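Just so it is clear, none of the values below were taken in a lab; they were calculated from the coordinates. This one's a predicted model, so the numbers in the text were calculated from it and none came from an experiment. Cβ atoms are built from the backbone, for glycine too; each structure is taken alone.
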Structure 1
Amino acid sequence: MKQLSSLKKAQTFLEFIDDLKLSIRHPQNKKRIFIIVEGKFDVRLYKNFYKKEKYEIREVAGGCSDLERAVEILSQESKQFIGIRDADFHHLEGTKPNCENVFLTDTSCAETMCLKSDKVILRIINENNLENDIEEFRSSCLQRIKFIGYARWYQYRSKLNLNFGFLKNHEKIELSKENFIDELLERSPKVEVQREELLTEIEKLIDEKHDLFLLCNGHDLVSIIYKEASNTEANRPKGEIELILRDYAKEDFEKTNLYKSVMEKLK
């Protein structure tokens, strides 16, 4: 079954490549730039900044590794292809994508990039009747999930295949360090690491100088914001908070290194 799934994934990837190769041959696409992104949120977000007259946003199935592979293959066909992917831990590690036509978000991901905007945070505060200052609210939310960020970074470095899936339940987003580790190991039965060893290795990464926007995961940040908002009378669905992220303004995006790097490349 796993082998069949892998074959289907490979077939889907090849179909994606073939479709884009055909697309650039169409007369209407002679000067169009194709921007390949990781997910549906990214498609909806970047469509706000790259208009369809000049650009087309395409989602690749399979995440950042397939995105980089797709851009590398397609760049051999034409200069009309670039990729935008979540930086994940590249900035903290001081590394870059393997493909020069793939560009990174300034923060860990598209969601955290949006949540760095004061306008987005202010709308979340106002629409959920929260009594917080913008910076106080944002800083508090980041601090509350930073240990999870360090755990995810350790996973990135160690390749232990830890299962963070339980964090989709926002009630689990704010466990104590010890309870979080216990839950993580319980969900990762094939990972051979002792509880104290894992806790120690994660804590070795902690440094107060780290920029939490480079460390923390966007889905975790949305979850803690949702948890905070769900304690108010507004009690909005999590999806509505995610919708607010799409209000990220073009003028904010145009200040990012991501935007400037892409436009420099496309000159």
Structure 2
Amino acid sequence: MPDDILYPRRSKTETVLLKNMDRAIWDYDMLEENDKIVVGISGGIDSLALLNLLHIYPEASFGFFINLFPVYIDLGFGNNSIEELASYICKLGLDLKIIKTDISTKIYDKDTRQNPCYKCARLRKKVIFEYAVSIGCFKVALGHNRDDFLDTFLMNMIYCGELATMKPKQDFFKGYMTIIRPMLYLDKKLIMKYSSEKEYPFFTNNCPESVISKRIKIKNAARELFEISPSAKRNMLKALQRPNIEYLLNTGLKRK
């Protein structure tokens, strides 16, 4: 990674976010010159921040050129804010691809009533992959931030009994398709500040699970956990990057 990266005419918030995103990109070898990247847009501030930061990243990284293709998957819950979202993205010089689906009708069958979010995520990923392949893209960027990685770790530990989280860079179909999550080191509070600076459009999430899901419960509990120490999030992420396997309970366990 270059020792000095210039961030001209940028707010302090944007500079910090860019530096942290750049660190994740280099740490996990996420990008290559002239990459064509589909950027998943949910309408929330995280995905818009990701698009913003990737859009200005070439200038900040001395001309590391990438092509961006933002896409919004309409799940079928109904939303009147899509045009406003598309208008905002158009101001960046990008066109938002809107794909309408009936995913909302498929996630509440008898097998997924306890966890409709998991099936929804799988179906959305399938649609995004199909769109990416149709335009010759084989890399998808998603807007999960540091808090999301830690929330996922806590969810897996509490609900699934395993130590696991999302991967910053994840290959599918033997490397044919790759998902990257460049906001690994970005803190949610700073993203919220950035969204105020950028005046992102208000977007309503009409999914009924958005206020009652397991992830929301974990987020609320994690918020209190993170207040224990100013370095709590940083240390938890470090723990995931360098687990001390010798001192976990799998050592010497006779029955798996």
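Which structure, out of 1, 2, was helix-only ellipticity at 222 nm (-39500 (n - 2.57) for each DSSP H run of 4 or more, over all residues; to 500) calculated from, if the result is -16000? Answer for the origin of the read-out: 1.
Highest-scoring entry among 1, 2, by mean count of other Cβ atoms within 10 Å over residues 46-53, is 2. Source structure of the calculated read-out (mean count of other Cβ atoms within 10 Å over residues 190-197, 16.2) within 1, 2: 2. A value of 5.8 for distance in nm of label points 7 Å out along Cα→Cβ at positions 30 and 198, calculated from one of 1, 2, originates in structure 1.
Here Rg/Rh (Cα atoms, Kirkwood Rh) was derived from just one of the structures 1, 2, and that gives 0.99; the source is 1.
Taking mean count of other Cβ atoms within 10 Å over residues 14-21 from the coordinates of each of 1, 2, which one would give 19.4? Attributed to the structure labelled 2.
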